[in-house]
1. I have -26500 for helix-only ellipticity at 222 nm (-39500 (n - 2.57) for each DSSP H run of 4 or more, over all residues; to 500), calculated from one of the structures I, II. Which structure is it?
2. When semi-axes √(5λ) of the Cα gyration tensor in Å is computed for each of I, II, which one produces 37, 20, 19?
3. Compute distance in nm of label points 7 Å out along Cα→Cβ at positions 216 and 232 for each of I, II and report the one that scores greatest.
4. Have a look at I, II and say which one yields 11.9 for mean count of other Cβ atoms within 10 Å over residues 64-71, as calculated.
5. Have a look at I, II and say which one yields 26 for relative contact order in percent (Cα under 8 Å, 6 or more apart), as calculated.
6. Say we calculate mean count of other Cβ atoms within 10 Å over residues 56-63 for every structure; which of I, II gives the highest result?
Structure I
Amino acid sequence: MSGGGTASGSTMPGAPPPRPIPLKDRSSIIFVEKGQLDVIDGAFVLVDTNGIRMHIPVGGLAAIMLEPGVRTSHAAVSLAARAGTLLVWVGEAGVRVYAAGQPGGARSDRLLWQCRLAMDEAARLRIVRKMFEIRFGEAAPEKRSVDQLRGIEGARVRTLYDGFARQFGVTWTRRNYNPDNWDISDVPNRALSAATACLYGLTEAAVLAAGYAPAVGFLHTGKPLSFVYDIADLFKFETVVPEAFRIAGQQAKGKLTGPVDREVRLACRDAFRRTNLLGRLIPAIEEVLLAGDLPPPEDPDYAVDPAFEDPSPSGDAGHRS
């Protein structure tokens, strides 16, 4: 199927690609499956096996989660990148993340600042303490290392899980899942996995839109999405965790009308809208990093300025124009 571009790929027919709009003004995420994503007459569409088209407002979404059975054209990926919309390739029910396409270009000044903060032990501790304060609504205990704060956080998280399980009448033992075999997990754990996948996709889109690196974390380290986990945890127990336990409780009582993962996604979408999460993510990223109390590094004297100035972006700092 044609992607809608010319042989040289220099132009696209139809309406011009949308310029990126700020993340706070977008809808959150959608999941698509069993079809081909393409660009037809300048519009982003999903074409199913019967040839039925469904238009997707790509410029108004933070992320599109692509489930098994989706084929994507070059033109579709290109348009999503120009619109600043993150494409995330996930497994069935969204519980595995295989790959993600960066919606823009991370800014070197912000990347260098983020790395400088992560490599300075004192700054890193200040940031972890700030994340603790935002997450739990109180100052972190004094004279504690990052590892000690991680342990305190883990104990509180287990208590929160137990509390939600009692509130919604869910049988709960512990957070337990196998990334290689999600089906062996119980319903509450599968619901939590589906819920956090939604939150991580949205948070990664925010991290990239703000111009930072998902892998350079502070509390979490050593993973491709370490910083995504750091920021997502600030909102997890306000947004997706209660919804996951609520849906699991409904399933246990036989009150669920659809599959668990689908109901969780719909509940998370509503929670994102209700809490204005898209409007809060990037300010939270900035607040956390500013707590490190280190200035961004300056360019060295021998640095060469760009030959051509880029136009001012219409979206967020990390979006390409």
Structure II
Amino acid sequence: MAAVQKTEAPKSGFALYSRFALAGAVCCSVTHGALTPVDVVKTRIQLEPAVYNRGLIGGFKQVIQAEGAGALLTGFGPTAAGYFLQGAFKFGGYELFKKLHIDYLGLETASNYRTAVYLGSSALAEFFADIALCPLEATRIRLVSEPTYASGLVSGFSKILSQEGVGAFYAGFGPILFKQVPYTMSKFVVFEKVSESIFNIYPKNTLSDGAQTAVNLSSGLVAGFAAALVSQPADTMLSKINKTPGAPGEGTTSRLIKIGKELGLRGSYTGIGARLFMVGTLTAFQFAIYGDLKKALGATGGVEISK
């Protein structure tokens, strides 16, 4: 008599959302970590545009000539650690808040107003993700802008904490929200819309795993370009405010206003070429890795509201 094959029930609750979080943590940590050299050059262009004025490729050559190839990995530790935490909150939180919206609105209403659901879910997820990311991002920028400041993540983090206090880690919290929340909202909405359009032409259930990964890659690339353009001014301000400590008695708001006036609109888009390349590439691979990891982890129980 043939054995009865058991079909595993779809996961739900903590078992499901912890897997979403792990997949998000890995995809963000891997992609941001791999693009650390691009991030180093992009940050240098933003902080010293008069010096690093030869574009992305020229910036690579300048950094290597001045400091050696090893300088391109400056800030790798806080980048990988920070975006591991941020990715867990961002992707796991997005899936969780999307489900909570669906439960509150009902499946039909949520589907009809899915753009609003995507926007609200991604904004909430990113807010909590930024609380986790901000201290490590502040450490990364300090290491990149001042190569002799500390030897790495632990020493840089400890030095900022001991010399400037916890508040220094969150001096850039306003800019990071201003940067990351619109970035994440546009990233998820554009990804959802582009992939939905493709799957309307080529139904998802008729595509191979490789073809589905290709859809995630292409949708992620478009989403990354959109997210980079929306969030570039705040990214430049974040680099500026974390470069050096503020003057005694100078508040974060006054520093941001001063930086904004000094930059102007054109200045706020300094380094946009490097960032378009960086964000487009990492977002494409993030969604591809995230989609494949969800399948590998058996995290297939989420509710879809696309049409």
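Read-outs throughout are calculated quantities, based only on the coordinates presented, and are distinct from any laboratory measurement. Because the structure is predicted, anything quoted here is derived from the model rather than measured. Cβ atoms are built from the backbone, for glycine too; each structure is taken alone.
1. II
2. Structure of origin is II.
3. II
4. Clearly, the read-out refers to II.
5. Label of the source structure: II.
6. Going through I, II one by one, mean count of other Cβ atoms within 10 Å over residues 56-63 is largest in I.
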